[in-house]
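Q: Below: a set of structures, written as structure tokens.
Rule-based calculations on the coordinates, nothing more; no lab input. Owing to the predicted nature of the structure, the values given are computational and were not obtained by experimental measurement. Cβ atoms are built from the backbone, for glycine too; each structure is taken alone.
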Structure 1
Amino acid sequence: MDAPLEKAVATRFFRNGKIESLKRLGNGLVNDTFLVETTSGDIPRFVLQRINREVFPSPLDIMSNLEVLSRHMETTSEVGVETETLEKRGAPSLYRTADGKTFHVDDSGHYWRALTYVEDSMTLDRLESVADAEQVGLALGNFHSRVSDLETGLMRDTLPGFHVTPEYLCCYDRIVKFSSPDRFTLASADVRFCRDHIESRRAGAAVLEKARGDGLLAEQVIHGDPKLNNILFHRKDRKALAMIDLDTVKPGLVLYDIGDCLRSCCNNAGESGLGSSGVRFDLDIAEAILTRYFEKFRSCLSESEIDYLYDAIFLLPFELGLRFFSDYLQDNRYFKVQSPDQNLARAVVQFNLAMSVEKQKKSIHRLIRKLTSPVG
């Protein structure tokens, strides 16, 4: 994609000065994101994004959700939030084009949007302290608190089937069925490991969806992808500022968010696929996150949600490993890669993380009981 196109799109959202430069921002695996620098003193920087239509086939649904979310965030606040910025912002705001739209469609049919740039902010690829982990818990708890009274009927399903593990398993089974047998009989040790891991644990893939179907777990508006690098921290005091990457905000199970957040944060080996030897679910980090999260949102969680929390903590790394491995078998159509085998390596990391959760099952249950049991 050439810079002239990006600048031309950026001017649709910015008309009070001159655009000086654009550069890629972040390391997201789905959308193309740019930091736009301007000559304006009022808006020196903003974020420009192109929505990936291969991943999100209905960009209008995404933008509708973001508008609903933005209006809701502007009218709600939380008493007792540690930082004023977290209370007021919660998530970046949208800019509008001259004709009042929150998006622009270019000549190729690609959808673009512009959002506020949170100054003095940064993202983290790994937690560096317990204090960082506590800020993660506050950020997710604050987000869930802010959207807990947002009617799910106002939100569209931007990714049908997202986080529904049995559907990912069915997709994987179809891929295997139509793949060449040689792909597996002559497979590497990593491929065999992934296949064996999936087969030995497929029976538990439907645990959360079954509980939802039985009426034990209810839907609310969720973030959908609350991994560590989707939380903005202040560069100086490292306080949580906002949740970003809101394309997956939609109705869902709050346990998906908690499990995915812990999956991302409690493995300091990272998920890049650079090696699985250091993969471990860090129970101390989990305790720091959950302690602060429960301070914000424990009263809103049902006893059934507490009962199924361990299942979510295990299921989310299993699910992402399944998605990475399926994408690898389909020649990397969904997740961006730097090498043909990177999604395979990512899958190995997630499955090792799921195994670490399994090994600590009793300790995780004890931690959940300690943090959620009534005092006194």
Structure 2
Amino acid sequence: MKRRILALLLTALLLLTMFSGCGKKEAAAAPIVFVHGYSGWGSYDAKNDRTPYFGLTTANIKNDLETQGYAAYMASVGPDSSCWDRACELYAQITGTLTDYGAAHSAACSHERYGTDYTGRQLIPDFTWDAEHPIHLVGHSFGGVTIRLLLDLMVDGSYEEVAATGDDTSPLFTGGHTGYVKSISILAAPSNGTTAVYVGSSDAGNAISNGESGNFNANVVRQYDNALNDMSVDRACAINAQLQLQPDVYYFCYYGAYPSDTISPTLKSLAVWMSGYQGQTPGSYTAAGQTFYVPSQTLGVEWQPNDGMVNAVSGYCPYHLDSSGMKIYDAHRDVTGGEAFSAGEWNIFPQYTWSHLDFIGGINGSVSSDTLRSFYRDLAQRITNIE
């Protein structure tokens, strides 16, 4: 009799388990959105099919991650646009909406309020972005600054934009979108600016204002709403002061430095120049039609190690300055291996002996295809495991 009762109970328990699971599926991992750096491209650009930004001549990271079961998407934001404009474009692509740069920002920077319309061309098809359906953001180089600003706008919004347009304000600027981003990963990001923008000038303030940096059009540079201006040290640190770490978001930082005498020819001349540069920042920057004054910084020998485009001291951890010029770093800790990751602070991995382009595959770079695939597979597993 007891055996019969036990058998009935086990059968009932099995049926209960089976029916309680009907109609339910195991939650899929959150999508991973990759954001390229300065002069980069993504899936909305035709050349990404020929040469993917993430992978370059070494591998196709999107395709490889998809073979591993990850949902990877490659955004296409303005290659030389400011981090503000890029964040607005990224938001429009993820939500499948019209790009809105904000009325206040657009008026101050003398450009149109609206940009490309991604209605019907959503980066992640049939995706509803909300706290129940978060995403992971991965940014290389200036893409790292872009995704940090996007998160800040999503959570804190923009008072200036709300004041300018009221009910007509884009949801990006109204704030309150907590939980929409699960993790932020930055790769070789110029979080504190880069001395690369000062090439061609002995004064760390004149290269930007005179339009001497790189091949950037001087008329565009003088508008100050562009990537090069945002990557100047004074401006970058001021941006950092506005970006708050979110207690529910996991932050990961990967950075590198490479010997300038053996770096690839593509980056060698810039790497050599940066490894010998010392200067003083002007203690001011211009943004949205206004000039702001900040404590000047001495860019000494600690700024010389670099990956060919970004100084190691900048790639390590974001900081800003207090009124006396003291560096205030974001909450962070160095990852030594094996420990659990924590939200609300930067988890910083040991410095890689990689060049700036090695992080995305390089052009006949020093990182093998297997090594690059392993790096991104580990990254993808790491961030999806926190879910």
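Q: To which of 1, 2 does the computed value -14000 (helix-only ellipticity at 222 nm (-39500 (n - 2.57) for each DSSP H run of 4 or more, over all residues; to 500)) belong?
A: 1
Q: Which of 1, 2 yields 5.8 for distance in nm of label points 7 Å out along Cα→Cβ at positions 107 and 291, as computed? Don't skip to the end; give the middle numbers.
A: Details: 1: 5.8; 2: 2.4.
The read-out was computed on structure 1.
Q: Of the structures labelled 1, 2, which one yields 52, 44, 29 when Cα extents along the principal axes in Å, for residues 139-346 alone is computed from its coordinates? Walk me through the intermediate numbers first.
A: Values: 1: 52, 44, 29; 2: 51, 48, 35.
Of the options listed, only 1 reproduces it.
Q: Of the structures labelled 1, 2, one was used to calculate mean count of other Cβ atoms within 10 Å over residues 307-314, giving 20.9. Name it.
A: On the way: 1: 20.9; 2: 25.4.
For mean count of other Cβ atoms within 10 Å over residues 307-314, the value 20.9 is produced by structure 1.
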